[in-house]
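Engineer: Structures are listed in the sections that come next.
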Structure 1
Amino acid sequence: MKLSPALKQKKRYVVFEIITEKKFSLNEIKEEVDRAMLLFLGQLGLSKAAPQFVEERFNPEKQRFTLKVNHKYVDELKSALILSKSIKNTPVIIRSITTSGTLKKAGAHIN
């Protein structure tokens, strides 16, 4: 049985960039994103936002990654990650590059 489009969750793809001297692995970035989102939104907000990593859209050289999130929680996602100041005790700046409704348009900013 297929869901009608009205019942599907609307999503947005947000591309982020980490500015730092050290290169981080995808797992280290995932841990920090999960921690920052939980700290900022709490468990209920985290479940409503439903953030997901798009693993095939990770550029380790430029330290850019893509997150999929509910369309109502884009601003909260950006706020939570911008407030994160370190990963593994290394100071970082996380900035948002673009927000898109399609993965194709968001993927153009990864490379």
Structure 2
Amino acid sequence: MTNVLLFSWDRSLPGREQLSAQHFQDFMGYMQQQKTQGHVESFEPVLLEPHGTGMHGFFLIKAAPDKLNALIASPDWLQHQTRAMLHLEGASVVRGVAGAGVAERMAMWSGLIPK
């Protein structure tokens, strides 16, 4: 089952835009390294059109559950998350499922609906 990790943010903190731009490039390199080494299946950065408040960008990272667990427990991941807190507003990390995992979760949910 493929799991996903959504690393999202609202915007750069005012005056810290250069830090955000540099960290974005560094994080892209880090994620490419993770993919090359087989630690993640894929990753995709997404920048959303301006729409007021809330999420304006995210990385969608896909990997097997055990590989995502190892990723988010690694010192490099924790360093990137700590860096993000210094220049991003609304940074968050959320786990989820994709692929066959969606059907499994929907079947479980449907089975729990009172009849």
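FYI, it's all coordinate maths here, none of it is from the lab. In this text the structure is predicted, and so the values were computed from the model without any measurement. Cβ atoms are built from the backbone, for glycine too; each structure is taken alone.
Engineer: A value of 3.7 was derived for distance in nm of label points 7 Å out along Cα→Cβ at positions 6 and 30; which structure in 1, 2 was it taken from?
Structural biologist: Among 1, 2, the structure yielding 3.7 for distance in nm of label points 7 Å out along Cα→Cβ at positions 6 and 30 is 1.
Engineer: Right, something else. Of the structures labelled 1, 2, one was used to calculate helix-only ellipticity at 222 nm (-39500 (n - 2.57) for each DSSP H run of 4 or more, over all residues; to 500), giving -15500. Name it.
Structural biologist: 2
Engineer: One of 1, 2 was used to compute distance in nm of label points 7 Å out along Cα→Cβ at positions 22 and 38, and the answer was 2.0. Which one was it?
Structural biologist: Traced to structure 1.
Engineer: If you rank structures 1, 2 by relative contact order in percent (Cα under 8 Å, 6 or more apart), which sits at the top with the largest value?
Structural biologist: 2
Engineer: Work out which structure the value 16.0, 55 belongs to, where Rg and Dmax of the Cα atoms in Å was derived from one of 1, 2.
Structural biologist: It traces back to 2.
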